[in-house]
Structure I
Amino acid sequence: MKLPIFQVDAFTDELFGGNPAAVVPLNDWLPDETMQAIATENNLSETAFFISREEDYELRWFTPAVEVPLCGHATLASAHVMFHHLDYVRDEIRFHSKSGLLKVRREGDWITLDFPSDEVKKSEAPANLLEALKVTPKEIWKGKRNYLILLHSAAEVYNTSPDFVQLKTISGHSFIITANGNDTDFISRCFVPSVGINEDPVTGGAHCTLIPYWSNVLGKKELTARQVSKRGGYLKCKYSEDRVEISGKAVTYLTGDIVINH
């Protein structure tokens, strides 16, 4: 059996930037263990699989270790594949996922994700977190899936070097460090070692938490953001109470086939 596969750099307009994701369009769902094996073999932070569902689509995401309920950059990559490689002619795609309905629209070279927002509340740090991150935060906030750790400066965000072995023991969450940006409203980095991703290059899901927080802090609904991993990425953001809009660009790195022999 041959399956088409695409690899896309998301949240960038330059090859070898942003966050790489694999995208595998399917006619029908494969067994979960097969999709997990493909994602493990790809060894990217996420592999997305989708199937058609009447006029909509169903979308799932796998890290090299587990299936996850939400992934921004692989959703953007999937939409890029549909718009640029699969002759999808409408300007909006409706993906049904474990996080509900996700709408994606094309606006010129930009692709905009309509995702659920994640409101945060002030929190204490879980045991060993600050030792693992090696930071002294200004504030700590917590959403449904993410800890948001506010640092004192952009330089601290750039220079943080976590102990990933220790951080991996604090399971079940993403850990986002953030501060005001120099050329954007805010910057961030995101660490998720418990699901096999020490540092995610550019994280759409983390911005479901970051956008409501920074919108409230800065008193504005439209923001610009940069995730300052080694690869880096640029995002345009909008806050609409229970939803956030996350916009980015994407470029195709490769197209090919997966050969699965049973």
Structure II
Amino acid sequence: MVAFFPQREIFLHVAGIDLYWYGLMYVAAFAGAWVLVPRLARKRHLVLGAEQWHSVLLAGFAGVLIGGRVGYAVLYEPAYFWQQPLKIFAISEGGMAFHGGLLGAGIALWIMSRRYHLSALTILDIVVIPVAIGLSLGRVGNFINQELFGTITTLPWGINVPGVPGLRHPVQLYAALKDISVAALCSWYFFRSRQYITGRTVALFLIGYGTLRFLIGFFREIDGFSLAVGSLVLGEGQVLTIPLILLGLQLWFSRRNGTVAV
């Protein structure tokens, strides 16, 4: 039996197997990176064989999946995954932590940079553009699944979330727009900067993503822990994003006398 869209979260049901939208978005993100990364690498005169690039991309993708799922399990649903540890492999069902995925991908790419005797910052400069595009696709998957919904709103574009009272901010779409904006910002510097400095593209990614993620967090229902700062209540994602912004700023200013490649 073959059925398209049998449920909101499922893209295709075939031969007893469900293909989820969320998983489909990750496949699309990986396919996009597979096409884009070698082309971006040529812009920075970084030449690797096809098999080497495939190894780098596979390692980065594995780092995202492993880090993202472990991060989600530890940060957001520790009790659930403690009781059902095998569910950590059910990636298609959704549930990824950006911070865990970023750490996992960073470790994987650092290992590959050592293996091929390359600059880790150069590789990161190249991959953050397709990463930002991939993140936007993941947020579209969240929107289809109607997960990570926003706070109550009276704005005309508020959405109904099944089983949740009131109209809600479509923060998944806000986040998708955020990620596309970050990809555009990084692309502008990568291709248009008159004085390109290695490491500053990834710095822009960290600053742009972190800042916009922090702001959008005020329109998202808090999951995980919260932190009160005066009259503000920060969600777990906002708190964990602050170190990313600081790391991006430190990297940007520390690279002002870095390697220049026009």
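Bear in mind that the values in this text are calculations on the coordinates, not laboratory data. Since the model is a prediction, treat every value here as computed from it, not as a measurement. Cβ atoms are built from the backbone, for glycine too; each structure is taken alone.
When percent of Cα pairs over 35 Å apart is calculated, the result is 12; to which of the structures I, II does this value belong?
Going through each structure in turn, the value belongs to I.
For structures I, II, which has the highest computed value of mean count of other Cβ atoms within 10 Å over residues 151-158?
Top value of mean count of other Cβ atoms within 10 Å over residues 151-158 goes to structure I.
If you work out mean count of other Cβ atoms within 10 Å over residues 47-54 for I, II, which one comes out largest?
Details: I: 18.6; II: 12.2.
With respect to mean count of other Cβ atoms within 10 Å over residues 47-54, the highest-scoring structure among I, II is I.
Name the one structure among I, II that relative contact order in percent (Cα under 8 Å, 6 or more apart) of 16 was derived from.
Source structure: II.
One of I, II was used to compute distance in nm of label points 7 Å out along Cα→Cβ at positions 175 and 239, and the result was 2.5. Which label is that?
I
Thinking of I, II, which structure, once distance in nm of label points 7 Å out along Cα→Cβ at positions 119 and 223 is computed, gives back 3.8?
Answer by label: II.
Using helix-only ellipticity at 222 nm (-39500 (n - 2.57) for each DSSP H run of 4 or more, over all residues; to 500) as the calculated read-out, with -20500 as its value, let me know the right label among I, II.
Details: I: -6000; II: -20500.
This value belongs to structure II.
Which structure, out of I, II, was FRET efficiency 1/(1 + (r/R0)^6) of positions 23 and 207 (r between Cβ atoms, R0 = 35 Å, to 0.05) derived from, given a value of 0.95?
I
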